[in-house]
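Q: Listed after this line are the structures, all set down as structure tokens.
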Structure I
Amino acid sequence: MTALSVHMKLDSLPDNLQQQLSDFIDFLIEKRISKTEQVIPEFSSAKGMIHMSDDFDEPLKEFKDYMA
């Protein structure tokens, strides 16, 4: 399929369908770009980025009435 045949088909569509087709083409381009730029994280790449407070396991005061 050539660009000319695609352009001829595009011209035959009403304006609202041309807009939908344009949006779909943008979606396909974005999908292709994001797929090629997808980064696979390496093991332990988040090391040192997550911190827990020292009292993480302590009971919450707000839920004291609900805890047995």
Structure II
Amino acid sequence: MDGKTRSDIYPGLEVDIILKKDQRTGERTRGFVDRILTSAPYHTRGIKVRLEDGQVGRVIEIFEED
């Protein structure tokens, strides 16, 4: 699942994000959502979140829990 819809994202969810510094290379950072920073229900480039380790970026992939 992509990370463009806010209702699909919640604290504790495992996601891949792209940090601002990695936008050119597309390097992903994996972690668990601590806080959702985007207030809009949808964002074309991905919902912005803060991970539990403090890094901030836009969600590009969501990992479903089984």
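Bear in mind that the values in this text are calculations on the coordinates, not laboratory data. Here the structure is a predicted model, which means the values were calculated and not measured. Cβ atoms are built from the backbone, for glycine too; each structure is taken alone.
Q: For distance in nm of label points 7 Å out along Cα→Cβ at positions 33 and 57, which structure out of I, II has the highest calculated value?
A: For this comparison of distance in nm of label points 7 Å out along Cα→Cβ at positions 33 and 57, the top structure is I.
Q: Also, quick follow-up: Comparing structures I, II by distance in nm of label points 7 Å out along Cα→Cβ at positions 1 and 49, which one has the largest value?
A: When distance in nm of label points 7 Å out along Cα→Cβ at positions 1 and 49 is calculated for I, II, structure I comes out on top.
Q: From which structure (I, II) was helix-only ellipticity at 222 nm (-39500 (n - 2.57) for each DSSP H run of 4 or more, over all residues; to 500) calculated, if the value obtained is -15500?
A: I
Q: Matching task: 11.7 is the computed value of mean projected area of the Cα convex hull in nm². Pick the structure from I, II.
A: I
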